[in-house]
Structure I
Amino acid sequence: MLTHPTLDQLNTLGLHAMAKAFIDVEAKLEAKELTHAEWLGLLLDREASARRQKRLHYRLRHAKLRQDACIEDVDYKSPRGLDRALFAKLAEGTFIDEHANLIITGPAGVGKSWLACALGHKAARDNHSVLYKRVSRLFADLALSRGDGRHARLLRSLARVDLLILDDWGLEPLDASMRRDLLEILDDRHGRNSTLLTSQLPVDSWHTFIADPTYADAILDRIVHNANRISLQGDSLRKKSKPRPK
């Protein structure tokens, strides 16, 4: 077999993982025992795996998740009221396929953001597009985008992503432009894509927090009524993770 011309062709076609696999397989003594179909199958498997990893790397880079979290590392032992069966069901991603929402509430430090990022990481592994945004920074970006002509483009990008994670909702009061932007984002996504919100505020207080009855009704109608909910309790996990004084 003419090894070098074959490698040149594979690399020319952009099949770099197949080219590397070709070298690896040919170097093994067992290679002589493989049929042509088995050879081809091994090379194709290596190329497909490499491309999956490349796509995952791109999705995670675009997602900009705040924490390096994955569902396999979820702590179910801490007493914070996390329902293992419910979280495992959500991790399957059915709610994303159904364009439903998810709300995670609880006091500071109980792991809301970490769990949201873990679900975002799993969604990316499942070939969904994901984007993480802290709500305060999102509103700041939207305000700046009005002045440089990016506002409409930014809203379109927020509408398209399969799973939009809005972290730390409810930390600062909303002004009129924030309410308009939030309603537009949720309206564009409603019934089309999924939104995950984390908040220290219980859902029952969101209407009062929004501080405009008309906008509050419209916003809650688009986010709450088709949302799965995780309500956490307990002390901050950050305090527990601090080293004890000697």
Structure II
Amino acid sequence: MYETTVVEAKTLGSAWEKACKLILKKGQKRFVQAPEYQIATLDLPMIIKVSDPFAKPRLSKLAADSREAVEEYADSLINGYPDPEKEKEFEYTYHSRLRCYPDCKVRAWLPALSANEEELSAQVRKIVADGKCVVTRIDQVEAAIKILKKDPTRRTVVMHTWIPYRDLMKFGPRREETSSPCLVLAYPQLVEGRLHLFVVLKTNDLYNAWPGNAFAFTLLQKHLADGVGVKLGTYTHFSVSMHIYKDKWAEAKKKFKVK
């Protein structure tokens, strides 16, 4: 059955190992027909709950990436690359989407209505001088820290990466060979003096990418907790399409001793 599964563990390392074994045994076979690649996967909607995300091992000894590599990746998510030109080499980065998110006054204050072009233009002119969209860069991470420090009871601090005009346009001329962010939402919750983090991903390469992703996202969690001045809580990672690609099935089954 293609239904949401839950994996629970104390550490990131053990959670990843349990999740890989589960996908290898119960994953639904799906074929990905994307412009840039075509391949079969083993796939399930999956929630991974980690009770102590900074307990060892944070990185399983079976993971392909080195500790140095995941630490560099995690630091780039929080702080960006030391060389700003490096950031420009990518179609997007989580740092750019979370800490330099492009937004505008028009989208922020446009009334909730379905309008024709004439009505829409009139509404825009009311909001912004000369009908021009004024773009601003928003540091969602810093905003989240400030809000939770001011109001620890707030339940609506949501950081997101999605830009619908770009990320839904998969087959446009500028998107034929590019990807959209796998991480869609990062949702901190402050309960009884501990900062818990919930993340939602549209897809997630469990075998290759999850160890580095979870390592980085929990470093973001610690950055938020330190900024607010509270302790760390649990980490919950939900991927609507958690998967292992076919080219890694044999390797993964051997590594995890799954027949």
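Values quoted throughout were computed directly from the atomic coordinates according to the rules given, and no laboratory measurement underlies them. Fair warning: this is a prediction, and the values are worked out from it, not measured in the lab. Cβ atoms are built from the backbone, for glycine too; each structure is taken alone.
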Practice task
Have a look at I, II and say which one yields 0.80 for FRET efficiency 1/(1 + (r/R0)^6) of positions 45 and 141 (r between Cβ atoms, R0 = 35 Å, to 0.05), as calculated.
Solution key: II
Handout entry: Test item: distance in nm of label points 7 Å out along Cα→Cβ at positions 61 and 157 calculated as 3.7, pick one of I, II
Key = II
Fill in the blank from the handout: Note: mean count of other Cβ atoms within 10 Å over residues 13-20 at 22.4, derived from one of structures I, II, originates from structure II
Fill in the blank from the handout: Comparing mean count of other Cβ atoms within 10 Å over residues 53-60 across structures I, II, the largest value goes to II
Exercise for the section: Please state which of the structures I, II yields 27 when percent of Cα pairs over 33 Å apart is computed from it. Expected result: II
Handout entry: Structures I, II, by distance in nm of label points 7 Å out along Cα→Cβ at positions 5 and 21: label with the highest value
Key = I
Problem - FRET efficiency 1/(1 + (r/R0)^6) of positions 85 and 149 (r between Cβ atoms, R0 = 30 Å, to 0.05) - highest-scoring structure of I, II - result: II
Problem - helix-only ellipticity at 222 nm (-39500 (n - 2.57) for each DSSP H run of 4 or more, over all residues; to 500) derived as -10500 - corresponding label from I, II - result: II
Problem - At a computed 0.6 (distance in nm of label points 7 Å out along Cα→Cβ at positions 77 and 197), which of I, II - result: II
